[in-house]
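Derivation of every value follows stated rules applied to the coordinates shown; laboratory data play no part. Bear in mind the structure is a predicted one, so any value in this text is a computation, not a measurement. Cβ atoms are built from the backbone, for glycine too; each structure is taken alone.
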Structure I
Amino acid sequence: MRIVQSPDGMQHLAMDARRNGQKIAFVPTMGFLHEGHLSLCRAARERGDLVVLSIFVNPTQFGQGEDFEVYPRDLNRDAELAKSTGVDILFAPDAASMYPDGYATYVDVERLTEPLCGANRPGHFRGVTTVVAKLFNIVRPDMAFFGQKDFQQLAVIRRMTRDMNFPVEIVGMPIVREEDGLAMSSRNVNLSGHYRHQALALVDALRVGVDAVRQGKSEARLVLLEARNRIGREPDADIDYIQICHRDTLEDMEQVTEDSVLLLAVRFGDVRLIDNHVLNEELNV
């Protein structure tokens, strides 16, 4: 496995690979890899001739007072894990090379970025879409792999890719969970034992919502009430949102249909966790 830090160097390698007829499979991450990331790398290995993993803690997607400074980082550990899955190139640029002095260009996706995480994290998705657009231009992938845990992010990147005519196939991969059901996240390491136990309420809230749908409840407000009540039993849970939205438009829905997804974001101390469940299977459609 080769480690590349220069955007220009990475771009030249990508262009050479494409000239040689290689399909480039790309996994963009912010590092501190876990099994969720590694599952994306293995899927990329199955489909690509050249697998590129990027590790870049992107400062433009963190707001004031968020956890940029304490976001977990361990490049040596990540390199070993990436190598074990068959990654060919680890692209690990620094902020100065991605955003040089005088940088002034950003990518905005409207509407999809306004609800959910966008409502509580102004500027977050502008940072995400900007860095992903830059990475697509640098890595030149044929396909890019993203986890469905970040459901809104995946929807936004799909829209940006279509709107900007990027010749990239966006591959959404299932959520990978820890043994107790908590969705894998690099931020889980920052949960203290006390908060870690309470965080399982996210999993329970999704189960409660799913059970309500299976029992025939079709009004979104009733399903959300069940999920909200479960989260509310935890003394340190601070709810950002619990919503049922259309899986493509992310607009709020009054009735649960095959296009509905239950999404939630909850803070425990300084750690913000997200999770979701698409509800089509519960409707037997």
Structure II
Amino acid sequence: MIQQQDEQLRAELERLQARYDFLLAAVDNLPNPIFMKDEGAKFFFFNKAYSEFFNMKRSEYIGKTVLDLDYLPHEDRERFQSEDLKAIRQLDVISYDATFTAPDGEDHPTYYWSRGFEDTKNGKHGLVGEIVDLYKERKTNVYNRSVLWDKENELIESAESGSANSYLVLFDLDNFGRVNEECGHLKGDEMLAQFAGLLRMECRSTDLPVRYGGDEFILVLNNTDSKEAEEIADRIRKRCERELLMPNGEAITVSAGVTSIGESDNIDNISAQLQKFLAESKEQGRNKVITM
């Protein structure tokens, strides 16, 4: 009987460990630095991107607070700690632009966001946060996704009035995770910048190239039709086959979804449609353009 209970306990522990390992791998694969703190504002967890951005090892900083971060000025450490504790206590949201000096020696403008939360099962509070590295976004020399919402009303109004036809193309680099895994993140950043360069070269002066997030880009094509939009998308796809190469010469291909902007649309539901197109392209073997 005792042996059976021990085996059941061991099986349950193995199941929990497997779930923990899976969740850890998932969060470690997020592109932005993510962190979590306990109710005393001590680091409970931070992901691989956070570790690389600040050159911090989990084994050295888990269980410590921002007061232990020697690379920060003392006054900044005290201010951050006070902000963290207040957000944890009051379940507040903190967000602002900040500049951090990364291990590469460059000053990185960032968008910082964190939120105090409560674990309702045990009544404990904590803090979860994310840092968006705007320096990395700007290195691609295309707009970031916020410009889509800035332009949304203008695009929809043009569709409603019939004064202009606009199309959106969502590009996703196929199997891009392999670049970071096999060649490192610096090579990955270089290839993202190279792809952004292809977008700019294939754009007309009236078009809008946007980095949507990670390895996804959106190209807003103004005053065009479905045939021309598909031709532009396919021309970019073919250039990737020739020019976007791994060090071993293997091509990093791209999948693309193309759709028009209608008078009843908004950026969110258009993006959802484009994601479906990309899924269809990948089901068909990737390196394809799917048009609605």
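Looking just at distance in nm of label points 7 Å out along Cα→Cβ at positions 53 and 85, which of the labels I, II belongs to the structure with the highest value?
Values: I: 0.5; II: 2.5.
Largest value of distance in nm of label points 7 Å out along Cα→Cβ at positions 53 and 85: II.
Assuming 131 is volume of the Cα convex hull per residue in Å³, for residues 109-260 alone as calculated from a single structure, say which of I, II it is. Write out the running numbers ahead of the final one.
Values: I: 131; II: 154.
For volume of the Cα convex hull per residue in Å³, for residues 109-260 alone, the value 131 is produced by structure I.
Thinking of I, II, which structure, once FRET efficiency 1/(1 + (r/R0)^6) of positions 125 and 277 (r between Cβ atoms, R0 = 41 Å, to 0.05) is computed, gives back 1.00? Mind dumping the intermediate values first?
Details: I: 1.00; II: 0.45.
Answer for the origin of the read-out: I.
Computing relative contact order in percent (Cα under 8 Å, 6 or more apart) gives 14 for which of I, II? Provide the component values of the computation, followed by the final result.
Values: I: 17; II: 14.
The correct label is II.
If you rank structures I, II by percent of Cα pairs over 29 Å apart, which sits at the top with the largest value? The partial results should precede the final answer.
Details: I: 35; II: 48.
When percent of Cα pairs over 29 Å apart is computed for each of I, II, structure II gives the biggest number.
Which of the displayed structures (I, II) returns the greatest value of distance in nm of label points 7 Å out along Cα→Cβ at positions 45 and 229 on calculation?
Numbers: I: 4.7; II: 4.0.
Comparing I, II by distance in nm of label points 7 Å out along Cα→Cβ at positions 45 and 229, the maximum is at I.
Upon calculation of helix-only ellipticity at 222 nm (-39500 (n - 2.57) for each DSSP H run of 4 or more, over all residues; to 500) from the atomic coordinates, which of the structures I, II produces -15000?
Working: I: -11000; II: -15000.
Label of the originating structure: II.
Once percent of Cα pairs over 22 Å apart, for residues 165-244 alone is calculated for all of I, II, which comes out largest? Present the calculation step by step, with values, prior to reporting the outcome.
On the way: I: 38; II: 23.
Looking at the calculated values, the largest one is I.
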